[in-house]
Structure P
Amino acid sequence: MVQRKLGRTTGQRRALMRHLTTALIRHGRIETTEQKAKELRCTAEKMITLGKQGDLAARRQAMAYMMDETVVKNLFDEVAPKYKERNGGYTRIIKSGPRKGDAAMMCYIELV
């Protein structure tokens, strides 16, 4: 798997993905560029898979990655149980057109 660099250094890219994953779990739907959304899909689905495991080790791994303790609690208590019967494919990307300032393709990423 080739990771998109998104024009950032490794630390900046890691921080961006952590914040976007936290925001997606918190709000359920966010708007971002298409490339960021495609990259975010991988990490968000890994976090939901950790939530489905539900044990203490998975909770600690999620806490180490996500930025907010209340979002991790929400992930394990509300979000992950909804996907108990589903084997992957927890997110959906909907294109919304180009951004006005720089014509970057924008899209919504949401939890299914």
Structure Q
Amino acid sequence: MVKGIGIDIIEVERVKKLAEKNSRFLERVFTDREISYCSEKINKYQHYAARFAAKEAFIKAIGRRIGWREVELINLASGKPQLEIKSKEQFSFKEAHVSISHLAEYAVATVILVK
């Protein structure tokens, strides 16, 4: 049974400008593991934007705000993205499915929560 659905799209340039304008932006929004992963990429802001979109989509799916770093987007060895919930809060879903995509200009993510 579907418990929640969220989708988000963001401009890659917007994330880049926020990161360049505010030196603390990345540390405030992304986990150390996310920063490490993205910083190794040639087009790192596409990867940051995709993770930002995934976090926003998750927040929309649960229907309330949580801290940015309380949800983390990682990639399995297969490359499949996966959400890891760091929050100590209890949620009413059993699984969170995520799909992300990014181009030079945009990143998008969808989250489906299953009971």
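Quick note: the coordinates plus some simple rules give every number you see, no bench work behind them. Predicted, not measured: the structure shown is a model, and the values here were computed from it. Cβ atoms are built from the backbone, for glycine too; each structure is taken alone.
What to note about this one:
- Distance in nm of label points 7 Å out along Cα→Cβ at positions 24 and 104 - structure with the largest value, from P, Q: Q
- Test item: helix-only ellipticity at 222 nm (-39500 (n - 2.57) for each DSSP H run of 4 or more, over all residues; to 500) calculated as -15500, pick one of P, Q: P
- semi-axes √(5λ) of the Cα gyration tensor in Å, for residues 8-47 alone from the coordinates reads 16, 11, 9; which among P, Q: P
- Identity of the structure behind 40 (criterion: relative contact order in percent (Cα under 8 Å, 6 or more apart), calculated), options P, Q: Q
- With respect to mean count of other Cβ atoms within 10 Å over residues 72-79, the largest value across structures P, Q is given by P.
- Kirkwood radius over Cα pairs in Å - structure with the largest value, from P, Q: P
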